[in-house]
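Some structures are shown below for you to check.
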Structure P
Amino acid sequence: MKLGVNVDHIATLRQARRGKYPDPVEGAILAELAGCDSIVCHLREDRRHIQEKDVYLLRKVVKTKFNLEMALNEDIIKIALDVKPDQVTIVPERREELTTEGGLDVIKFSEKIKENIKRFQENGIKVSLFIEPDLNQIEESKKIGADYIEIHTGRYAEAENESEMYEELNKIIKAVEYAVSIGLGVNAGHGLNYKNVGKICKIKGIEELNIGYSIICRSIYVGIYQAVKEMKEIIEKNEKENN
């Protein structure tokens, strides 16, 4: 199981003062040196953290895989087609939200998503759809040509008790099994941290976990290199225990 590190919140800290540091590009380099398998960033419509210049610089320096999260806004689509990341992950986006609050409704916006999947793929860019662990959404994602889905793990991460946590975990397990059975690649992420990631690591079929906030928070105390290294070690340990 691979680890993608989201560097958005390095930019959040920089933008608090509209300064030049900390630099998410430098953070990405350190994360790769620590052993992560991809770098993720989300270019939002309101540019609250990652800026266009960050996206272009990340494309130049990332040596692993560059995954650009984005809503289907024409302005951002044009940037993505110019930058040509290895992968785009299409997410829903509301300006007032603090973070992405849920999965994309692939069924409702099927035609628009399908049209843009084709645009990206024609330019050599793989497409992932950020969705809930819902079998109907997964089936529609396959039907319209997505390469991957990324399962939203937020409800699992935010569960208020053990019963609720296991209920959400079982939804994720069933979703992964179904997605793999119909030929979709599966990633997962949102709300995962050093304490709750272990159970997700044990799910066979997930190729990559995309984690940002908890790693950047941890890095305040130990530095990005160590924070990424610790998360990689947790993933590898839990995978070995499961095998």
Structure Q
Amino acid sequence: MTLPAIILVHGFWGGAAHWSKVILELDRLGHNSLQAVEIPLTSLADDVERTTKMIAQHDGPVLLVGHSYGGAVITGAGGHPNVAGLVYIAAFAPDEGESPGAITQQNPPPGAAALAPDSDGYLWIVQGKYHEYFCQDLDADEARVMAVTQKAPIATTFGDTMTNPAWRNRACWYQISSEDRMIHPDNQAMMSGRMDAKKVITLPAGHASLASMPSEVAALIDEAARAVAT
């Protein structure tokens, strides 16, 4: 059995290092072809392009894993012929013509009140509110580092719409965070419910489940990887 390469895609207000605990768990599970892409968060098209370039570096099958907005990115990049499956971690999975912003408006999360734009068009989580809304189930020190090192998106990225959503023709897995304050759990249930997912799990976690429950998140990724292994 040959396991696929795994490409991990971060979301808004974080970078590739948000996957650090999951990476170590996947290492222990025997996955030795791992990459965490650093996307620019300048537009959905830019982020899909960067991820697609990473996919193209692999000759064999690739499993894409997206957290938060990273789910929209893997939905856009997942049509690449190398992609064997998609794993969504408390993530957006837009349909044709949908945007992350439009989905958010269906059930606005509490964390929307913590967002603040700057004069350059970037949208930040107010540092003093980051722990409460993004990662309430982490300790204060870890949350402080994440708040200070957050990577803000260009605000207009929220309105970028999806074309050719890959979850319609790729094997999918989805993890819902039941205590999420950034993407409403009801929106996660809606998105996971309309895809023909191989498995949907719910974790009692905040938005940053990849950091607060890395063993459980890695176990789902491992299950997906082994299901698409050649």
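Just a few scattered comments:
- Entry that produces 1.09 once Cα Rg over 2.2 N^0.38 Å, for residues 32-103 alone is calculated, selected from P, Q: P
- Calculated for structures P, Q, mean projected area of the Cα convex hull in nm² is largest in P.
- Computed -15000 for helix-only ellipticity at 222 nm (-39500 (n - 2.57) for each DSSP H run of 4 or more, over all residues; to 500) - originating structure among P, Q: P
- Ranked by mean count of other Cβ atoms within 10 Å over residues 64-71, structures P, Q are led by Q, which has the greatest value.
- Relative contact order in percent (Cα under 8 Å, 6 or more apart) - structure with the largest value, from P, Q: Q
Each value in this text was obtained by applying a stated rule to the coordinates, not by laboratory testing. Everything quoted here is computed from the prediction, not taken from an experiment. Cβ atoms are built from the backbone, for glycine too; each structure is taken alone.
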